[in-house]
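Bear in mind that the values in this text are calculations on the coordinates, not laboratory data. As the structure is a computational prediction, the values presented were derived from the model and not from experiment. Cβ atoms are built from the backbone, for glycine too; each structure is taken alone.
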Structure 1
Amino acid sequence: MRVLIKLLVAALLVHGAWRAGLAYWDFYRFREDVQETAQFAGGRSPDEVKARVLEIGSTLRLPLDPERVSVRREGDHVLVDAAYTARIEILPAYLVPWTFALTIDAWTIAAKPGDLGPVLP
């Protein structure tokens, strides 16, 4: 009987770790995609970058509220702040609200005429 209880507790721990790990994996993918979007923003306006961030969140099925996403642009510098609260099933039928927040601070990368050297005929 003790072995059965230990196995049950172990299964519950594995279940909770798996669910939390999946939530963090989605956040990691979201953060990487937003970082790439900010770096390659080029001539995009802050509204275009924000729309792309919301699109990324939608693609990953994250509960991303547009009110919790902000994008600022200062010359070639793009700052993105975003946060969302996911409900993670730590135990079966027991959901825990978990807030994920990111701050991206990136310099944009955009080639301008002449940056790559002279144009060859």
Structure 2
Amino acid sequence: MATTIAVVTDLIFSTKITGTGKALGKPVLVARTLERLREHLATGGGQTTVIVDLNVAGIDPMAAIRQAKAAGAKVVAFLSHVQAELAAGAREAGADEVIARSGFSARLPEILRGLGDEKHQT
């Protein structure tokens, strides 16, 4: 079974992600710390996708990306605006996709279903 983990501290956005997952029958685990991400990665089964908010508060998003990639997960990162330097850093850390927040919102059901592995990057 596929596992999806969201590294998000924004309550409204985490609710949007988990609510969409619930509606699709694709539960999403939320990690608000790197330790919690590590725990979720250790207990996840099958293919794992980690969604990382690059504007997350209190967590180094690049460390989260590297941790997820080290565990063999696919990483989809999103950011508030077109922040070229931040997007480049996420790609350098190993993110498979880097998407503007608006594009991420539009593609969220597709991402949670594990569809559309083509690169829609900003």
Match the computed value -0.42, -0.47, -0.73, -0.89 of log10 I(q)/I(0) by the Debye sum over Cα atoms at q = 0.13, 0.14, 0.19, 0.22 Å⁻¹, for residues 41-104 alone to one of the structures 1, 2, and report its label. 1
I have 11.0 for mean projected area of the Cα convex hull in nm², calculated from one of the structures 1, 2. Which structure is it? 1
Using FRET efficiency 1/(1 + (r/R0)^6) of positions 17 and 73 (r between Cβ atoms, R0 = 25 Å, to 0.05) as the calculated read-out, with 0.95 as its value, let me know the right label among 1, 2. 2
